[in-house]
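In the part that follows, the structures are each spelled out as structure tokens.
Please treat every number below as a calculation from the coordinates, not as lab data. No experiment lies behind these values; they were computed from the predicted model shown. Cβ atoms are built from the backbone, for glycine too; each structure is taken alone.
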Structure P
């Protein structure tokens, strides 16, 4: 897979994501807990990477750092060649809104909003007109196979359908990266397989996907598997 040219560093090939000696620790009253102990990881544009590891290994912590939801205690994080490790909160929020889409295990949908309104939420503060927001939301719901379900609230949708809404919402700002944290964890086998087919199709279209999972059969759908154990990264198969 070929690296791409960053618009900020014309003529210089850079990776989509580059983590250098990333550490993360939390200070408790009587001790400091070191969750990540020096992670080095490179993800190129258009990759589909699965991150595996036992509970408490640091998978979600690592994903939160990649998603600019948390900051590393030490190390450097380059996103499209730009060091985001020490960006301000406002700058990180802008990066999240413009470059990254999130899909969570628990869907995180607003229960009183129909599907299309849940999808348009990330656009509310982007200066996009209400007409364009709805049009984009409806188009993405069709893309994930939910035509005819646009007006249904989350409680009227199955778990698999709710996750499809969440994926559509993650795509609404046309992000370069999708981060998925146990996206099939609350789904039955059939629904999980359908969700993975959507991710695979998106990846074939060029979307970079990083997915945390503890299920080996789900990780096998990715093009590369990385294992986190005791806060250390082990690079698996390609």
Structure Q
């Protein structure tokens, strides 16, 4: 089932791209599956550091094995760049973002989705050893494939450069606008809430307290974010 936040993102993307044809799309850190539908695609390119993940993705016309932090993407070569739950796994997300900015075409859009480092999930993920993250996904979330055969969760760095406010500031300095940005409670905390009344009450209290202490736009239960940037 598609969540409401994903539906809203899809609507925004459709509005921005509805009148364009033959779009060249880059799935950056694409893995084995695409998370959103891009309209009017002419060519779909995927880049990932894992060749196994690339080979599982049947939607790609071109497959590139490469590191987003260092691979020389074609300048202005992509009308749409999608980076979905990738930035947190990069030791230098700032370098990858600079790469994306340069590779986005005039009037092109950059779509980013990632965990919010200023959240309960962000702090816990940053502090938790990777082996415990794998165990959490296997035995709490119930994903029996976790950590096997190039499947996530992958090591997470969660650097400050991927904080949504920092991304927005960097994008504006590069001549991008920000037509859409949202922080929201993602599937992992929702799953925990649904399984435990204690977690549900605790998360609700932390969210309420953080909005009082930090302002209504700073809810520590907003575990994830989505941003659309457009090159003006």
query: In terms of mean projected area of the Cα convex hull in nm², which of structures P, Q is highest?
result: P
message: Quick check for you: by mean count of other Cβ atoms within 10 Å over residues 134-141, which of P, Q is greatest?
response: P
field: relative contact order in percent (Cα under 8 Å, 6 or more apart) from the coordinates reads 27; which among P, Q
entry: P
field: mean count of other Cβ atoms within 10 Å over residues 142-149 from the coordinates reads 12.2; which among P, Q
entry: Q
